[in-house]
Structure formats: C-alpha cells, structure tokens
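Structures incoming, each one as structure tokens.
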Structure P
Amino acid sequence: MRCIVLVMACLISLSATAAAGWSSAPEALEQLRNTADVRWKRSFDKGTLVPRTTSVDLVALALDGIASGYDADHITQALEALRGMQDANPLSKTYGNIHWYSGDKQITDRNGVEFVVRQAGLLWLLYADQLSPAQRAPLQQMLELAKTGITRHGVAVSYTNIHLMKTWNLVALGDGLHDADLSAQAQAMLRDWLAYTARFGITEYLSPTYYAISLESLALIANLAHDPVTRQLARDGLDVVWGDMALNWYAPAERLGGTHSRDYDRLFNVGGINELAASAGWVPGKQARTTGNADGPYAHFAYSPPSAAASRWLAGPLPRFISSA
C-alpha cells in the first residue's frame with residue numbers, strides 16, 4: 001500500500017511540477033486571455049455557436065482560457081459545444097471521433113479527434129483539478145469517448161506526424177484517465193516508429209509543416225509522460241527529427257533545405273519548424289511564437305530544444321552530400 005501511495009504521489013507531483021513550469025507572468029496571462037477572447041468572439045454570436053466553427057478553436061479557447069483565468073462561463077460553453085461536435089452514435093463507424101466544423105453532418109477526416117485531443121488531453125493533465133463541475137463533466141465525457149475514437153482510428157507508421165500525434169494522445173489519455181492499456185499502446189507505437197524510421201528514414205521527410213507537428217508531439221511526450229521509458233523513447237525520437245533538420249538546415253536562408261515531402265509554402269519553404277528553429281537559436285535575432293498558442297501551455301510543453309548531438313551538424317562539415325534510407 002505504501003508503494004502505491006508513493007507512486008501516486010510521484011505522478012501528482014510530476015503533473016503539478018509540469019503545470020508550474022509554464023510561465024504565468026502577468027503580461028503572458030493577459031495576452032493569453034486576449035487570445036481566448038478573440039476565439040470566443042469568432043466562435044460564438046450572442047452565446048450561440050457560429051456555423052463552421054472549428055473544434056480546434058474551441059479546445060484551444062478552453063485550454064488558454066483555463067490557463068489564464070478567462071471567463072468561466074465562456075470556457076464552459078466552449079467545452080459543451082466541443083462535446084456536442086463528437087460522434088456519440090455507438091453504431092457509427094466514426095463513433096468517438098470529432099467533427100472539424102460545427103454543423104457538419106458526417107466525419108470524413110478522422111484526424112479530427114487527434115487534433116482536438118492533443119490539446120484537450122493537455123488541458124486534463126494540467127488543469128483537471130481546477131475545472132468547475134460544469135467544465136469537468138463535458139471534458140471528461142469527451143475524453144472518455146475519444147478513447148474509442150482514437151483507438152479505432154488506424155494510422156500507418158509511415159504517416160509520421162499523425163502517428164506521433166496519436167501516440168501523444170494515447171499518452172495523455174492513458175496517464176490522465178489512468179488507463180494502463182492506452183499508455184502501453186503509446187509506448188508500443190513509439191517503439192514501432194523508431195524501428196521503422198531507423199530502417200526506412202522519416203517518411204514525411206524534410207517537411208516544414210509536418211516536422212513541426214512531429215517535434216511538438218514528441219516534446220509533449222518527453223515533457224509530460226509519467227513513464228520514464230516512454231519519455232526516453234520520445235527524446236530518442238526528438239534526436240532523430242532535430243538531427244535530420246540540422247543536417248539539412250540552410251543557414252544563409254534560415255530555412256530547411258533539400259527536397260521536401262510536403263510543403264505548403266512552395267515559394268519561401270517555411271512552416272512551423274521555422275518557429276521551433278528560432279526557439280532553438282538557429283535563426284539569430286528572431287523570437288519564435290507558436291501560432292495560436294503564443295506564450296501558452298501548449299507552446300511551452302510542445303517544445304523541447306535539440307540536443308548537442310542533434311545540433312552538431314550545424315557547424316559542418318560543409319559542403320556535404322546527404323542521403324536517406
């Protein structure tokens with residue numbers, strides 16, 4: 001019994017320490033409240049949910065709002081609306097998944113649940129004890145149902161960014177809802193991805209957008225997973241992605257070089273990784289901001305700096321020829 005109590009105390013201490021690690025300077029809190037308010041005004045009209053509101057906006061509103069002390073009633077309404085966008089029909093093929101937009105009748109993109117839970121799981125892990133009963137109920141109901149939506153969502157190991165996002169979601173749900181099976185699934189997914197990548201390379205190679213999602217998902221696991229083995233596996237993954245970025249980083253242009261697997265900015269070749277690279281000091285004189293979550297808990301915990309080993313390629317040797325499996 002004493003051992004169990006000690007383990008539980010360690011887990012509680014880990015979450016409390018992690019939450020305390022996010023800066024709560026007055027100016028940061030004010031900025032985050034303003035961000036939440038912008039989302040509220042975009043998502044609700046006189047208290048009514050605006051058609052085509054995104055579920056990602058709602059969960060971000062709730063996370064930033066709770067973290068910054070935003071209007072409690074608005075947070076409650078956002079969580080209730082988010083819960084209402086979830087497929088609650090047990091006979092549905094997308095049972096437990098979440099609509100991207102309010103008013104949608106059918107879920108065609110099953111990634112929706114992954115993008116929502118990556119912040120909803122963080123909200124629960126960090127702030128569950130700070131939620132009012134009216135806020136806690138819809139969030140917990142949504143997360144319990146999301147366990148089904150996520151486990152039913154088959155994601156190939158080659159689908160790097162969503163595979164790693166799903167891994168983080170399973171970590172958050174497993175640790176937050178005390179489901180050991182989900183935590184074990186997450187660790188198995190990490191091992192599979194590391195083994196696959198060691199053999200074939202990163203399938204979504206040199207993507208300014210997808211590398212950012214992969215790095216954020218791995219950082220969330222490395223920073224917050226309760227299991228030390230899972231955290232170490234995530235750090236190993238961070239070294240892989242950061243190291244590949246460093247190998248291919250074109251310092252004169254302050255961006256990722258090479259041929260990109262997916263690039264949403266074909267002219268300038270920039271994306272989320274440029275913000276992360278700025279945070280790592282790879283872009284001198286520029287300070288990074290993670291879009292939509294500036295100075296908030298998501299931006300804080302979804303970042304882990306590159307190790308010295310991963311960064312060593314920035315110094316050379318140059319020129320070099322890079323090949324990947």
Structure Q
Amino acid sequence: MANLINKSLLLILFAYGYILSGQEIKMPLYAGAIPYSKPSAAKEIIEKTDITAFRNVSVPGIEVYLPTKKYSTGQCVIICPGGGYRQLSYDLEGTDIVAILNSIGVAAVVLKYRLPSKEYCTEPHKVPLSDAQRAMRLVRFYALEWHIDPGKIGIMGFSAGGHLASTLGTHFDYGNSSSADSVEKQSCRPDFMILMYPVISFIDTVKHSGSRKNLLGENPDKELILMYSNELQVKNDTPPAFFVHADNDEGVTVKNTLLMYKALRKKKIPAELHILSEGGHGFGLAVNNEHVASWTNSMKLWLNSLNKSQ
C-alpha cells in the first residue's frame with residue numbers, strides 16, 4: 001500500500017510540474033574486475049511486496065537522474081537504500097527519493113551497493129564501503145559532463161544505508177594521484193551527509209544487531225566494532241550533516257543519531273538535527289503522514305542554505 005501511495009505522489013508531482021524532466025543514466029561501478037569479489041552461483045533476487053527489495057547483490061551499479069539543466073543547482077546526492085545489510089529497500093529508500101531531489105534542481109544517484117556475503121565476497125565487511133567510495137569517485141569524475149559541481153556532491157542513507165553513508169563520511173580519502181584509473185584519482189570525500197534514521201554505532205549498548213551481524217559477522221573483532229562505530233571516527237574534515245530520526249523508532253534507536261550529532265558538534269562541524277515525535281522506523285517519504293513527511297521540506301531548505309555557503 002505504501003508503495004502505491006508513493007507512486008501516486010510522484011504522478012501528482014509530475015502532473016503539477018514539480019518534477020523537472022531530466023535524464024536517467026545507468027552504469028556499472030567498475031569497468032573491470034570488481035574488488036573483493038569471487039565467483040559464485042548466487043543469483044540476484046528481486047522481491048516485490050509493499051516495496052521492491054534486492055537481495056544477493058553482487059554486481060554494483062548506479063542510476064543517475066539529472067534535473068533539467070536550466071534549473072540545476074549543481075548539487076548532487078548519492079542515495080544509499082537501507083535494509084540491514086541484508087537487502088536493499090530500493091524504491092522506498094532509493095528511487096522514490098529521486099523526485100524530491102530533482103524537483104529542487106538536485107541531481108540524484110541511486111547506489112545499488114553489494115551486500116556483504118561470504119558466498120560472493122572475499123572480505124564482506126569491506127564491500128559496501130568500497131562501493132560507496134567508488135560511486136563518489138565515479139560521480140565526481142563525470143560531474144562536469146553531468147552539469148554537477150564536483151564540490152557539491154553529498155551522500156544520503158537510510159537506516160543501514162545511513163550507516164554506509166556515515167562510514168563514507170568518516171572513512172574517505174582524497175584520491176590516488178598515481179593510479180592508472182582516472183576514476184580512482186578522484187576524492188571520495190562527500191561534501192555533505194543526509195542521514196535518515198541511521199545506524200551509526202556498533203557498540204553493544206546502541207548497536208542494531210542485524211546490521212552489525214550482517215556486515216561484520218557473528219562474533220566480530222573489537223577493532224572492527226570500533227572502526228565501524230562512526231561516532232568514534234569523526235575527523236576534523238568529516239563533512240556537515242543533516243539528520244532525521246523518529247523518537248519512537250524501535251528498529252534503530254535514536255541514540256545513534258544523537259551520538260553522531262554530538263561527535264560532529266564536538267569537532268565544530270555543522271549539523272542540523274530533526275527528531276520527530278512519531279514515524280517509527282523506515283518511513284521513507286512518509287506520504288501518508290504530513291507531519292513526518294515535513295522532513296523533505298526541511299532538507300530542501302538545508303540544501304539551499306548549504307549551496308549558498310559552499
């Protein structure tokens with residue numbers, strides 16, 4: 001039902017001219033060998049119930065949605081769908097978000113990242129971050145061709161996708177200038193983060209058990225737990241962030257967002273925090289709840305303000 005409502009919203013937005021007609025581009029993340037991959041008989045699975053979900057993702061790629069050049073702000077957001085590192089909620093927390101961004105002149109890129117699995121990954125915990133880093137480099141490489149400002153590319157993530165987004169925001173580099181691959185020469189630092197009811201920490205008192213287990217395994221080393229507890233990894237050059245979380249979220253406790261917000265502000269990194277009194281977990285656009293859905297307008301205002309300051 002929620003998916004039908006979302007599709008209806010997109011049709012209404014289009015009918016009234018709020019969706020700017022643009023261009024869609026699909027491409028694989030890697031031109032050659034895919035890092036940390038191994039041969040497997042596992043097949044990708046697409047499940048269509050209330051939402052469209054991908055499982056067994058072993059070949060990553062991006063879908064690029066560009067707003068009309070005339071109205072482009074130069075900003076771009078790479079979207080990481082959630083799903084507990086077990087699946088990708090590809091429409092609810094991916095393609096459904098595109099229309100909102102394109103309607104305000106922001107390019108949107110939906111990242112179909114690999115899910116960590118020993119069946120087709122040599123080092124499963126490295127795989128999602130590797131794909132997010134590559135996506136950021138790839139978009140930056142094509143930025144001028146796509147009429148995107150290479151200094152205004154952000155990362156957005158929902159739930160476990162928010163963990164991936166915040167991992168990129170705390171585990172990035174500025175490119176390998178000696179690489180023979182022109183894409184790898186690009187920085188993978190996001191210029192901003194939009195973190196939607198994110199998993200942030202893997203420490204025992206806060207962790208989302210499913211996400212931690214799926215990414216790091218049943219009994220992960222303490223070093224890995226600390227490495228992927230992103231509130232502990234904030235650096236002076238970690239990018240600014242916009243947070244949305246429901247106080248009554250029983251899936252991923254709001255403590256995750258509060259810990260990351262506090263860590264950013266301790267470093268004097270700008271951050272905007274929206275704690276909603278309702279919404280629970282996984283609300284996406286929340287088109288059936290005007291109060292919860294108001295986050296999209298807040299994001300629009302924040303992106304506009306950020307655009308002026310960058």
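Summary of values
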{"item": "Answer label among P, Q for the case where log10 I(q)/I(0) by the Debye sum over Cα atoms at q = 0.23, 0.27, 0.31 Å⁻¹, for residues 232-279 alone, calculated from the coordinates, equals -0.90, -1.13, -1.29", "result": "P"}
{"item": "Test item: mean count of other Cβ atoms within 10 Å over residues 104-111 calculated as 25.4, pick one of P, Q", "result": "Q"}
{"item": "Origin of the value -19000, where helix-only ellipticity at 222 nm (-39500 (n - 2.57) for each DSSP H run of 4 or more, over all residues; to 500) was derived from one of P, Q", "result": "P"}
{"item": "Identity of the structure behind 20.1 (criterion: mean count of other Cβ atoms within 10 Å over residues 96-103, calculated), options P, Q", "result": "P"}
{"item": "Identity of the structure behind 0.10 (criterion: FRET efficiency 1/(1 + (r/R0)^6) of positions 48 and 200 (r between Cβ atoms, R0 = 35 Å, to 0.05), calculated), options P, Q", "result": "P"}
{"item": "Among P, Q, structure where Cα extents along the principal axes in Å as derived comes to 59, 49, 42", "result": "P"}
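No value in this document is a laboratory result; all are computed from the given coordinates. The shown structure was predicted, so the numbers you read here are calculated from the model rather than taken from an experiment. Cβ atoms are built from the backbone, for glycine too; each structure is taken alone.
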